[in-house]
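Nothing in this text is a laboratory measurement; each read-out follows from the coordinates by a stated rule. These numbers come from a predicted model, not from an experiment. Cβ atoms are built from the backbone, for glycine too; each structure is taken alone.
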Structure P
Amino acid sequence: MEDLFIKKTAKSPEISFSKNGHLSIKGVSILEDSSEFYRKPLQWMEQYVLEPASKTVIDIDLDFFNTSSQVNLFDILLKLATLQQTGAEVTFNWYYEDEDLKEIGQDIANLLGVDFNFIKK
């Protein structure tokens, strides 16, 4: 399994997924076809959860994202939440600047049934 790195653009986030367990999504995600963009990261995640690192840390550092991006982000985080429920060590870090982004993160964490570390930028 190879690491996955996607450079950010004006409308898409940087995605850095390493098989060593450090995963990050940062920037903005305002894509018209977010399903197409997130297809590769979701496929990577499906493989990762089969043989995860001993410790997984995901950093979500998005300044803004649209609804369709949020659905795909949720799908990625759901795979990690499921992994955590099997006893794996998974840490979720949610970076935010304003309270609206923090509230969205809290809603996602509640839906997933996991704890997020909320880190103000």
Structure Q
Amino acid sequence: MDFGGNESRLLLQLMSACNLRQRVLADNIANESTPGFKRRVVRFEELLGKALDDSADGRRAIDWAAITPRIEADATPPAGTDGNNVNLELENTALRENRLLYEAYASILETRTKMLEASIREGR
């Protein structure tokens, strides 16, 4: 039996995307000085938004399992002559934003779990 529902699954998917994004950002930072390295980005929230828009008419249900994070190369032109397009300030900002998103998703999931536990205890 699935007590969490789609909302809990979605929160877990969002947290998983944040985890993947953390690893990709760390890899970008580690390769800041590697000539020719192209930074990578994780797309998930955009894909989720598109799926929600596509299902807004109500005729098509969202297949939550089919929405998965995607790692893409960033097409931003390199700032220097070595072909590397990693900007350390941008990466650090993205790390902070990603951490805040993860903490928010985890907090929402924790609150939902506590509410479910309270409902079960009250029903005894």
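Supply the structure label, taken from P, Q, corresponding to distance in nm of label points 7 Å out along Cα→Cβ at positions 65 and 89 with the calculated value 4.5. Derived from the structure labelled Q.
When distance in nm of label points 7 Å out along Cα→Cβ at positions 9 and 97 is computed for each of P, Q, the one that comes out at 2.2 is P. Out of P, Q, which one gives 20, 18, 13 for semi-axes √(5λ) of the Cα gyration tensor in Å as computed from the coordinates? Only one of P, Q returns 20, 18, 13 for semi-axes √(5λ) of the Cα gyration tensor in Å, namely P. When relative contact order in percent (Cα under 8 Å, 6 or more apart) is compared over structures P, Q, which one is greatest? For this comparison of relative contact order in percent (Cα under 8 Å, 6 or more apart), the top structure is Q.
Looking across P, Q, the calculation of helix-only ellipticity at 222 nm (-39500 (n - 2.57) for each DSSP H run of 4 or more, over all residues; to 500) that yields -20000 traces back to Q.
When mean projected area of the Cα convex hull in nm², for residues 41-104 alone is computed for each of P, Q, the one that comes out at 5.9 is Q.
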